[in-house]
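Visitor: I've put the structures underneath this note.
Every number here is computed from the coordinates shown, using simple stated rules; none is lab data. Source: prediction; values computed, not measured. Cβ atoms are built from the backbone, for glycine too; each structure is taken alone.
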Structure 1
Amino acid sequence: MIEASCHCGAVRLEIDAAPETVTDCNCSICRRYGVLWAYYSPTEVRLEPADVALDRYLWDDRSIAFNRCRVCGCVTHWSAEDPGRDRMGVNARLMDPEVLAGARVRRLDGAVTERYLDEE
């Protein structure tokens, strides 16, 4: 099991497997947050404690919610507002460096083309 935790430890995310890849996106919000996203199905991530108080920022026509710890302010994850969407992003920078070291970093041009820059 992999754990990602905010700075103060009030928010923890438990994930069954380490990410094989993480995404460095340059869109207007991700570049400001400075996050690396590890993508999972919401069924693969457990939020601990389950009733933790988060601040949420709705973005992109209110279709995605960026979540952060109310105590220390770390961005922990994003979740889709569409219940049919089977994908979420966990801020991989909150994982132990040893876990993150094994992941391939992919650069996404989220600002313009919505394409990965390492694709031909």
Structure 2
Amino acid sequence: MHNMPMHPSLGPHEYKELELMLANKKPLALFYTDSEMPEEFTPYLESGRLHCTQFTHHFLFKGEPREIVYYVISHAPNTPNVQRLIEVIKMTLSVGFSAPLEREIGQLLGYDDADIEYYIQHINRNT
């Protein structure tokens, strides 16, 4: 078990996503190619207990084509919040950092308001 900092924190669900989802305490989990989905999710995805929706963001980096694949894990295949999370992430990819959009992403992922605000303040201090 990983030692988790006391709230608020930048990643209170980190290393606990599956545990929280299986206990119905987390509605969605998000992973992407730079932070691969943990293998522990695989049996639950294969059995249908959890579902994965993927989308890919294509972009240029130093003139070279790149892509990031996003994996949204949910309890049901057609959860409306999955599509909303994808829409909001795509908005952030086009407009950059936006506190209201980051707040909505945090809410969709099931973070506490204090953790969301802590994250936003952290990002604001580092930009």
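Visitor: Which of 1, 2 yields 7.8 for mean count of other Cβ atoms within 10 Å over residues 59-66, as computed? If you can, show how the numbers build up before the last one.
Guide: On the way: 1: 13.9; 2: 7.8.
Here the read-out was taken from 2.
Visitor: For which of the structures 1, 2 does the calculation of relative contact order in percent (Cα under 8 Å, 6 or more apart) return 28?
Guide: Values: 1: 32; 2: 28.
It traces back to 2.
Visitor: Of structures 1, 2, which gives -1500 when helix-only ellipticity at 222 nm (-39500 (n - 2.57) for each DSSP H run of 4 or more, over all residues; to 500) is computed from the coordinates? Could the numbers behind the result be given before it?
Guide: Numbers: 1: -1500; 2: -12000.
Structure of origin is 1.
Visitor: Please state which of the structures 1, 2 yields 3.3 when distance in nm of label points 7 Å out along Cα→Cβ at positions 43 and 83 is computed from it. Please report the intermediate quantities before stating the final value.
Guide: Working: 1: 1.6; 2: 3.3.
Attributed to the structure labelled 2.
Visitor: Turning to a different aspect of this structure: Out of 1, 2, which has the highest value for distance in nm of label points 7 Å out along Cα→Cβ at positions 27 and 67? Please list the in-between numbers first.
Guide: Numbers: 1: 1.8; 2: 2.9.
With respect to distance in nm of label points 7 Å out along Cα→Cβ at positions 27 and 67, the highest-scoring structure among 1, 2 is 2.
Visitor: Now for a different question. For Rg/Rh (Cα atoms, Kirkwood Rh), which of the structures 1, 2 scores highest?
Guide: Values: 1: 0.94; 2: 0.96.
Once Rg/Rh (Cα atoms, Kirkwood Rh) is tallied for 1, 2, the winner is 2.
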